[in-house]
Structure P
Amino acid sequence: MKKYIGVDIGGTTIKAALVSHDGEIIRRSTIPTKPTRPYSEVAEDIAAQIAKLKEGEEVEGIGVGCPGIVDSSRGYVEYSCNLYWTGVPLAEELGKLTGLKVRVCNDANAAALGEARFGAGMGFTDTAFITLGTGVGGGFVVDGKMFEGYRGLGAEVGHMVIRTGGVKCTCGRRGCFEAYASATALIRDTEFAMKNDLNSKMWEFVGGDLNKVDGRTSFECAKAGDVTAREVVDNYIKYLAEGIANIINIFRCQAVIIGGGISAQGEYLTVPLQRKVDALRYGGEDSLRTEIVVASLGNNAGILGAASLLME
């Protein structure tokens, strides 16, 4: 059976694994990224990590998911703020160090491919993956293959505007999907609601400390019957539905896979979200339905998706 190396580069750690063709992780490794040093040193550490993983094994090559703007056609990291990289020829560098074929793509695209091939997207040919974290990332798989746009620079779903003139996004525009549907946005709106309702159960949930507010706060208190928390959750799901409906209307995917910490809410999130999306999508509730499902691979999605780059 063919084997591959999948690498998922993060701002804090670099996760890598030896992966079989059917998605089994045979062995894995995690090392610190230490991102403020020169990229060549990071590449050397990844090469050493790969050497240990593939010891005694024949591998087809290395797939890498990397945060930032990645030109996958050249394996070139144009810019990554998390890694402090600009103009890094990552595929070429790792190829020289390992002697193996290397493919590189954006980390969210890699996770999208991993979920489509081995996770919640199995059984579908066309899927969209959305991860709700500090920002909103995403990726698309069309007819079983990753869709990245020209030179791999597309699929930035977090930066489509869903409210003209709205909240300013970190990208500089106003009203981006990310500015309303990320975990960061949910925390902001939760804190705002708490300040306007000092009797909300959310204060008790965080022990009176706003610094302890997270993506769970409003959801858990809404489940407990808190009216203000329920309003925060309803508003959040409303904006999330707007963005997802836009994605469906453009790509008409069979399934939208939700990842990130907020996806842990499961059906408490997906059931009302599905209902709102069904009403918003072009053609309404009588049109072909796109299923909204929760990602199933967790932190393995990026590794498996990166390894899948060599399987295409």
Structure Q
Amino acid sequence: MTPPVSRPSPAPAHANDETIDVYDQQGRVVKVPRGEWREKVLQPNLEAAKQDLDQLYGLLVASIVDGFAADVVEPAIFLAENDPSPSRGAALLGAVYLACDRLDDADRALTESLEKHGRESLVLCNLARVYEGRDDDARAGDLLWEALTVDPNQDFGFAWFLDRARLKGGDEGTRDACERVAELPGSWRARVVRAGYALKHKQFDEAARFHDEAIAMAPRPAPSDLLLQMSGDLGKAGRLQELADRVAPLFVAEHHDFFAGANLMKAYLGLERRSDAQAIFDALCKEDRPDWSERIENWRAILGAVTPGAVQA
């Protein structure tokens, strides 16, 4: 997801908050009044971003999260009308309407996209949200499953599908739902989750098989959330050597989440491989991400306290 202009990593905010949290260039959180942000930052950035639709998309996504959906309807319409990826623009416009509780408008925008451009996973998923808003659970479920048959690795749809299964059938229902998705072609995300289940039950050979299958199916660079969940699950299971062996060949600081790099550094320290941890740290530092500043300094202190050959507690 493309980060919004002038706001590389927003802190969570809610529509009822009087301020919004943003990071300055030193990585510090600064509270800005919402009205000031809307007038002096959001609106000018929205206008400027019309020249770069990837930037506009990222800014609109952040605006929905931050509770500014009502302020971005017109830019979302502009994106939907001009996006070279029509399904992306339609899905985003539908999400804006959903956030504004304009279900009929969302239905219209999403249905028109499906009719013109074919069945796209996120468009179907957002249309499922429309029917959920209308309390039509059966239709929402059918659309959500169709969305996963189009793209079983669509993150929101997959997580929603498992959550619905958990609410209806608990842990067993979640596992069954995950196995169902795993049967779909190219379904790497479900395999990573299944590997996590196997690790919890000390079924290490089965977990390794699922991880191998997921890595083989996933695109390159490997998705950040694949590395994050795989590294986190292996770390919790104490499988540090496997974590290093699987994650290190795939990790690229330019593309991946800081936390995947942090999990890899932890594994290296646990394996008494401080120099390898330092190499990951150096790669993360080169990205010059203000929103990583606090974590970078924490890790600088951790690495500075670990002498070569010492085991990290």
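Bear in mind that the values in this text are calculations on the coordinates, not laboratory data. Since the structure is predicted, the reported quantities are computational estimates derived from the model, not experimental observations. Cβ atoms are built from the backbone, for glycine too; each structure is taken alone.
Details
- Test item: helix-only ellipticity at 222 nm (-39500 (n - 2.57) for each DSSP H run of 4 or more, over all residues; to 500) calculated as -20500, pick one of P, Q: Q
- Taking mean count of other Cβ atoms within 10 Å over residues 175-182 as the measure, the highest value among P, Q is held by P.
- Structures P, Q were shown, and relative contact order in percent (Cα under 8 Å, 6 or more apart) at 20 was computed from P.
- Entry that produces 23.6 once mean count of other Cβ atoms within 10 Å over residues 119-126 is calculated, selected from P, Q: Q
- For 135 (volume of the Cα convex hull per residue in Å³, calculated) the corresponding structure among P, Q: P
- Per Cα Rg over 2.2 N^0.38 Å, for residues 143-222 alone, the highest-valued of structures P, Q: P
- Structure from which 2.7 was derived, distance in nm of label points 7 Å out along Cα→Cβ at positions 183 and 199, options P, Q: Q
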